[in-house]
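Student: Got some structures for you, see below.
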Structure P
Amino acid sequence: MAKGKEEEMKYNVPGISMTNLRGRICVFTGSRPGVRSEYIEAARRLGQLLVARDYALVYGGGNVGLMAVIADSVLEQRGHVVGVIPEAFVEKEVAHQGLSDLRIVKSMHERKALMAELSDGFMGLPGGIGTMEEFFEVLSWAQLSLHDKPCGLLNVCGYYQPIIQFLDHAVDQGFLKPKHRSLLMVEQEPEILLDRLEEFVATHAASRFDRSKT
């Protein structure tokens with residue numbers, strides 16, 4: 001590994017590989033399940049769709065909340081799951097031990113940067129402060145042209161509507177350019193959001209993400 005980069009540890013489950021996969025989709029979501037069954041249903045459905053369309057899942061490596069729901073959904077369909085988790089969370093025993101590929105990193109920032117490097121697109125499902133912080137940092141990297149990968153929110157039952165309204169307000173007040181607001185895709189159904197991410201990838205030339213610039 002190049003000098004100056006933080007070390008990461010990898011743990012792999014034998015028998016599951018990335019062979020013939022179209023790419024990887026990163027999903028940020030909550031470490032709690034939320035109060036509505038629709039949140040769980042959407043996470044489970046997205047996991048099934050990723051496998052059906054030959055995508056691997058990249059996520060935060062946890063075994064709790066919606067994070068566990070989507071990871072288990074992919075694994076139940078014999079899909080490939082890459083978890084990226086800081087070692088402090090492993091010590092708290094919240095790491096999912098059944099993943100295809102578990103990457104243990106030193107810090108929260110390294111976690112986000114590695115997830116961005118590994119992924120071809122990003123989705124935010126319902127979650128709290130951590131979910132929003134991770135997703136919007138990746139979106140800000142797109143605004144800064146550090147990557148050109150698609151970013152979309154799955155607005156299950158209108159969960160993200162207040163944030164969408166805030167972003168539109170930021171445009172109205174001159175703090176956010178319309179072209180940067182347009183970087184964010186928003187859909188209510190997993191199938192439609194995944195369709196839009198696929199369309200974006202198909203029509204944009206891929207460029208390497210350099211996590212050292214973050």
Structure Q
Amino acid sequence: MAIENARYKNLIRQKPNWNHLPTKPVRVPECFVSEVTAYAHRLDENTIAATDSPRWLGIKPSISKLGWAFIEGNSTEEPTMVDFGLVETDSHDPLPYRLGEIETDLQEILQEYQPHHIAIEQPFIRAEYPSTAKLLQVLGVVNLVAYRHGCLPTMIYPATWKSNLDHPRAEREDLAAIVETLFNLDSILLNQEVDTIAVAYTAWCGLGQQY
């Protein structure tokens with residue numbers, strides 16, 4: 001029943017949180033809540049740039065200098081370089097801190113570049129090497145970050161990406177020159193960057209395995 005002589009002048013007009021209404025509750029895993037909500041808001045605000053080109057992220061695991069590289073392109077065109085770099089940690093820091101740093105940095109990188117696919121170099125594991133335990137833990141962190149992003153990683157063996165570029169025993173200089181030519185890069189100073197870009201490119205070519 002309407003209230004006679006009601007005063008509406010001082011009432012605060014409520015603004016909905018969404019531009020597109022009505023809304024509907026959905027159930028998603030808790031680990032995806034913040035990312036799904038952020039993506040939904042970007043869709044609602046029309047701030048996502050439309051693109052038909054799938055984007056690949058290549059990762060070369062390392063506890064000290066983890067390499068990452070983004071390329072994009074359809075199968076009917078040559079891929080283009082988006083960006084590449086390193087996640088570096090200090091050897092003087094405790095291992096749990098360094099693993100946490102890798103996780104945080106990778107999450108921020110994925111949030112910024114939004115890859116559709118993720119490829120990880122699968123290193124050969126040698127139990128007698130002291131660094132093996134650390135590398136296995138880094139692999140675990142990388143797979144966890146990929147899972148939270150909604151991707152099932154493609155694993156690429158070093159021999160696979162080297163064969164894709166040249167041959168399994170190709171010289172370092174030749175591999176670097178091929179990568180620089182493919183993506184029109186002036187120079188790549190670090191082997192880690194060459195390897196990472198090659199991993200992304202090999203996965204884009206359709207090679208590798210998912211487990």
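Student: Which of P, Q yields 3.8 for distance in nm of label points 7 Å out along Cα→Cβ at positions 85 and 173, as computed?
Tutor: Values: P: 3.8; Q: 3.1.
Source structure for this number: P.
Student: Another question, then. Quick one: semi-axes √(5λ) of the Cα gyration tensor in Å, for residues 109-156 alone came out at 24, 11, 8 when computed from one of P, Q, so which one is it?
Tutor: It was calculated from structure Q.
Student: Which of P, Q yields 3.3 for distance in nm of label points 7 Å out along Cα→Cβ at positions 53 and 101, as computed?
Tutor: Answer for the origin of the read-out: Q.
Student: Compare mean count of other Cβ atoms within 10 Å over residues 181-188 across structures P, Q and report the one with the greatest value.
Tutor: Values: P: 15.8; Q: 12.2.
Top value of mean count of other Cβ atoms within 10 Å over residues 181-188 goes to structure P.
Student: A further question on this structure: semi-axes √(5λ) of the Cα gyration tensor in Å was computed and gave 25, 20, 17; which structure, P, Q, did it come from? Present the calculation step by step, with values, prior to reporting the outcome.
Tutor: Values: P: 25, 20, 17; Q: 43, 22, 15.
Considering all the candidates, the number was obtained from P.
Only the coordinates and a few stated rules stand behind these numbers; no lab work does. All values derive from a computational prediction rather than experimental measurement. Cβ atoms are built from the backbone, for glycine too; each structure is taken alone.
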